[in-house]
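**Student:** Each structure below is given as structure tokens.
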Structure P
Amino acid sequence: METLVEVQCIKHIYPDKTQVALCGLDFVVHEGERVVVLGPNGAGKTTLLSHILGLLSPVEGSVHVMGLEPGKNFRTIRRNIGVVFQNVDEQIIGPTVFDDIAFTPRNERIKRDETERRVMSVAKMVGIEDILEKIPHYLSGGQKKKVALAGAIVMEPKLLVLDEPFDGLDPVSKREMIELLNRLNREKNITLIITTHDVNLVPYVADIVYVIYDGKIVMRGKPYEVFSEKEILEAANLEPPVLVDLFLYLREKGLDTTVPTTLEQAKKQLDTILQQKYL
């Protein structure tokens, strides 16, 4: 698989002389992967994303996205990256939903009929065809997230970066967002980098999980591997998903269980345990 992103031990110095470093394990993302970054506030997640997007350049270490240094090749890189920021109100700038989604194609001087085709296509995909003439300011939080997502994918990026995309969403909207992201990954082969605090959602949107704590990448693995390391998670001020915590407890009590990462996996194990008990 092609390596799309590689970050190695970076350090940045802000204008007020504040230094932010992110070392430990290398951060590597391959084409087609769904990668989730976990960590408490101040751990370095924003620093990582800002370097990947070319908004910051390291004074030490290296960042490569699609083989280029983002800080030096900002425009080239951004043509192939879609972004959904945590606060989408700062991202949505069009007077109508249609205009907002069409902003980048128009800025790239794409022809009017092709721009309209792209807007209608992504609007249908994310389920907002019926609000294209609405004013974004008056939309619900879930609708705004969908508008921002549509604007991020209208140029068909290879990589989609999402900062806390589930923040502030109700359970139904979270489920819809998960389904949308997985569909983009599955049907469009869009690589995903997602930061989130909601550990219970991670198994549904991640192939690989990175744990960041105190300016260091301390762990990389599949969801079940990461969530099995309870001590590392606690050191990073994170808790494993409720299901994982429950089944680790059952294992401590002598039951032969593996660590489930989804409700379906947990149900199958419980069915097996109950069948064995009553045989």
Structure Q
Amino acid sequence: MRELDVSIVRDAVARLCVAANTRLPEDVKKAIDEFRSKEDWAIAKGVLENIVENYLIADSENVPICQDTGMACVFLEVGQEVHFVGGGLYDAVNEGVRRGYTDGYLRKSVVADPIRRGNTGDNTPAVVYTDIVPGDRVRITVGPKGFGSENMSAIKMLKPSDGLEGIKKFILDTVEAAGPNPCPPMVVGVGIGGTFDKAAYLAKKALMRPLDVRNPDPYYAELEIELLEQINALGIGPQGFGGLTTALGLNIEVMPTHIAGMPCAVNIGCHATRHATEVL
């Protein structure tokens, strides 16, 4: 059994909040560059060049990529041989978010109540997802989620009889309805299976996977490629100005489900789909 003081988790989360908001993942940068080279519409190409300039400034000046520094989504993969000491794990995560957003001068976007509102003042609480895995390490991923894209996400409880075509239609309809609102070119996370809530989690988790890593199941890997091509054929384009680049990537995560159901969730990320990871 390995003991791990929660203060180490706290400090890692604080670092990751700043890193994720100021450094676009390399796979996203690579995708932007690749699509920029393919664009034949001057306005679309110009928008992508502005996006590149923006992330280069964020890199060099250590400032946020976007003014919406998001709600902190924290994914914890906790080895079952780890024993936390020194306090509560979730308390440490929230303290890390508090310090990261305060010391990093990141915008505080969380309200204390969904209806009565009232800013919490420190971007807490975080949305925490915890998986227990073999081993004695802790893998932490912080994915700040802006709500221009989050608001365009959707879930549908499809019937098995809707089949693959029903899933495709739902995904494409969701992206088309989103239009320019999620600041395209977007990243599309898809969750299929499980239950109502699990499908949404899978879609969120899909956004954390690098864009150059396909689903390990060839069936779903091919579906990812096909759907990305169909989404880019919609012509929404960068920031909605038209062009070949509506989405930079599409990732699908799946799990078994009930014989009577086929849940499907679409979680949309903007062109600044951010995440940063540390292993403790």
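Just so it is clear, none of the values below were taken in a lab; they were calculated from the coordinates. Not measured: the values here are computed from a predicted model. Cβ atoms are built from the backbone, for glycine too; each structure is taken alone.
**Student:** Given a value of 16.4 for mean count of other Cβ atoms within 10 Å over residues 31-38, calculated from one of P, Q, which structure does it belong to?
**Tutor:** Q
**Student:** Ranked on relative contact order in percent (Cα under 8 Å, 6 or more apart), which label among P, Q comes first with the largest value?
**Tutor:** Of structures P, Q, the maximum of relative contact order in percent (Cα under 8 Å, 6 or more apart) occurs in Q.
**Student:** Another question about this same structure. Going by distance in nm of label points 7 Å out along Cα→Cβ at positions 159 and 231, which of structures P, Q comes out largest?
**Tutor:** Top value of distance in nm of label points 7 Å out along Cα→Cβ at positions 159 and 231, among P, Q, belongs to structure P.
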